[in-house]
Structure I
Amino acid sequence: MRTKGTPAELEARRLRAAELLGRGKGTGEVAGLIGVTPSCVSKWKKALRKRGVEGLRAKPLPGRKPRLSAAQRRRLAAAIKRGAAAAGYDGDLWTCRRVRDLIGKTFGVWYDLNHVGRILHALGFSVQKPEARARERDEKAIANWRKHDWPRIKETRGG
């Protein structure tokens with residue numbers, strides 16, 4: 001499993017370990033100070049010996065470059081938080097189809113609907129199911145029933 005953190009954060013940790021090793025600290029001591037296993041520090045030490053500091057640098061992420069930049073993703077998240085109505089849709093409910101259309105119209109990038117769900121999840125959004133409520137619902141009558149009738153009914157049931 002990959003260690004949590006951005007490539008820059010992980011690289012900084014490896015460089016800190018190299019600095020500590022350069023000061024004469026032992027593998028176990030460095031591991032304890034940085035919060036990794038001694039075998040990790042040994043691996044970094046070996047890379048440092050073979051390739052120098054470059055051996056500890058972050059590697060480019062594999063795979064295709066994202067079609068939306070980090071700045072565009074932040075703009076997308078902000079637009080979603082403003083609501084669907086603010087984006088010109090009827091009602092304030094976001095769907096993957098609406099988000100896909102928003103991305104396409106705003107950034108000129110068109111995604112498959114399934115991938116839009118992955119993007120939303122990566123931005124910290126989760127699936128929300130609107131609560132179905134009757135239009136005729138009377139909140140005052142419900143509150144009154146809960147306050148007066150429900151306790152009486154609960155008492156007669158024995159509990």
Structure II
Amino acid sequence: MRRPVKNRNMVSPDIKYSSLKLEKFINSIMWDGKKNTAREIVYGALDIIKEKEGVEDPMEVFENALKNAGPLVEVRSRRIGGANYQVPREVRNERRIALAYRWIIDSARGRKGVKMAQALATELIEASKGEGNAVKKKKDTHKMAESNKAFAHFAW
């Protein structure tokens with residue numbers, strides 16, 4: 001059994017949309033402590049989403065993107081008797097959201113030649129529709145877990 005997590009850093013909701021998830025997303029985007037720059041990028045991306053998609057609330061697109069990019073299962077390496085096995089494991093909710101953040105941000109950063117706000121908006125829109133690199137990574141993870149489900153009895 002896992003030990004309880006102590007002294008977890010609690011973030012306050014973001015300024016514009018009063019969302020805890022969005023504030024954590026801003027913190028994930030932030031580099032070198034430049035939070036205002038990260039806020040400009042995220043809020044700019046949400047403005048682009050509002051403009052492009054014609055939606056009233058861009059937070060719905062953000063929530064759908066997180067839901068579609070977050071994996072339900074993943075594989076973890078487990079060494080048993082001199083051999084390494086990829087054991088499929090269910091993903092806890094906090095980790096699912098953290099992986100979705102990471103994959104969306106990495107996909108957006110991988111788009112070269114466009115501003116980060118534009119790349120992030122495009123990636124969020126694609127992820128909310130079930131497309132894009134972040135969702136592809138989730139599907140690859142699920143496929144790997146499915147192909148290794150014979151080793152599920154090694155789960156700890």
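FYI, it's all coordinate maths here, none of it is from the lab. Owing to the predicted nature of the structure, the values given are computational and were not obtained by experimental measurement. Cβ atoms are built from the backbone, for glycine too; each structure is taken alone.
Computing distance in nm of label points 7 Å out along Cα→Cβ at positions 94 and 134 across structures I, II gives 2.0 for structure II. Of structures I, II, which gives 2.5 when distance in nm of label points 7 Å out along Cα→Cβ at positions 6 and 126 is computed from the coordinates? Going through each structure in turn, the value belongs to I.
Can you say which of I, II returns 11.6 when mean count of other Cβ atoms within 10 Å over residues 54-61 is computed? Going label by label, the one that fits is I. Between I, II, which one scores greatest on relative contact order in percent (Cα under 8 Å, 6 or more apart)? Result for relative contact order in percent (Cα under 8 Å, 6 or more apart) over I, II: largest is II.
Among the shown structures I, II, from which was the value 16.9 of Kirkwood radius over Cα pairs in Å calculated? Of the options listed, only II reproduces it. Given that helix-only ellipticity at 222 nm (-39500 (n - 2.57) for each DSSP H run of 4 or more, over all residues; to 500), derived from a single structure, equals -18500, which label among I, II identifies that structure? Corresponding structure: II. Ranked by distance in nm of label points 7 Å out along Cα→Cβ at positions 118 and 142, structures I, II are topped by I, which has the highest value.
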